[in-house]
Structure 1
Amino acid sequence: MKNKAEWWQFTSNDETEFELAGQRKHYWFFNPQNIPYGDLFMVKVVIPEGMGHDFHIHPKMNEILYVLQGEAEQWVEEEKRIMKAGDSVYIAANIPHGTFNSGQGELVFLAILSPKDGWADGTVDISMLEPYSALRRR
């Protein structure tokens, strides 16, 4: 029989793991380090006005982004969409994407990534590759 840690886990706001990634703030609610039986990551990301997470891929992880506050200029491959609170996007593994704060104030969103085994392959910056290096200059 599985114990409760294999089935559920509460995480309070003061139990989240904080990480500064450049100008972005990451608040890790769930990841395989704090939930060994889990198979996904959930992180709240805060991006300051005028900043972003440039074009990148997650080679072996799918991602869902859900906007909580602010306005995102969301790119998936060469398609751009403006996302606001309540909007979401699903991005399959190895698909180029970038998220930029296009509004006033902070952009706040949840990112859910899975499966956990894809984490070892990380996040690969492709912002210097064509066509992504030129997309935001159009």
Structure 2
Amino acid sequence: FNSNAHIARATLEAICYQSRDVVDAMAADSGVPLTVLKVDGGVTLNELCMQIQADVLGVDVVRPKVPETTALGAAYAAGLAVGYWSDPEDLRANWQEGRRWSPSWTYEQREAGYAGWRKAVQRTLDWVEV
């Protein structure tokens, strides 16, 4: 039996596992492992999603006090470009942590969940014949 809650949870998990795919690819390309994930945007207001993200990645997830910072970042970039701010350090002082989620899954739980996700993705890729 599946309820709307199951579908909603699966959607949140899909967001988090897709993020892990991206983070893993970036780490592989750069050789730099992720140690903390700073997040912003509307979905970050979903407490459950952020906890799942911490569990899936195995690192702390941190949301700023002002969760909608995308436009703010664009304004900061423009201000730096025109010389309104001369040093990015001036901008870092404006950022404040609002909420932090730490992983609660064991390594084994995290890797088993990710393996299941990868298997599901592979099956959907082979679903339709082209």
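Data overview
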quantity	calculated
Computed 1.28 for Cα Rg over 2.2 N^0.38 Å - originating structure among 1, 2	2
Computed -0.60, -0.84, -1.21 for log10 I(q)/I(0) by the Debye sum over Cα atoms at q = 0.13, 0.22, 0.31 Å⁻¹, for residues 65-120 alone - originating structure among 1, 2	2
If helix-only ellipticity at 222 nm (-39500 (n - 2.57) for each DSSP H run of 4 or more, over all residues; to 500) is computed and equals -1000, the structure in 1, 2	1
For 0.50 (FRET efficiency 1/(1 + (r/R0)^6) of positions 17 and 81 (r between Cβ atoms, R0 = 30 Å, to 0.05), calculated) the corresponding structure among 1, 2	1
Comparison of 1, 2 by mean count of other Cβ atoms within 10 Å over residues 9-16 - largest value held by	2
With distance in nm of label points 7 Å out along Cα→Cβ at positions 41 and 57 derived as 1.7, matching label from 1, 2	1
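Coordinate-derived values only; no laboratory data. This structure is a prediction, so every number in the text was calculated from the model and none was measured. Cβ atoms are built from the backbone, for glycine too; each structure is taken alone.
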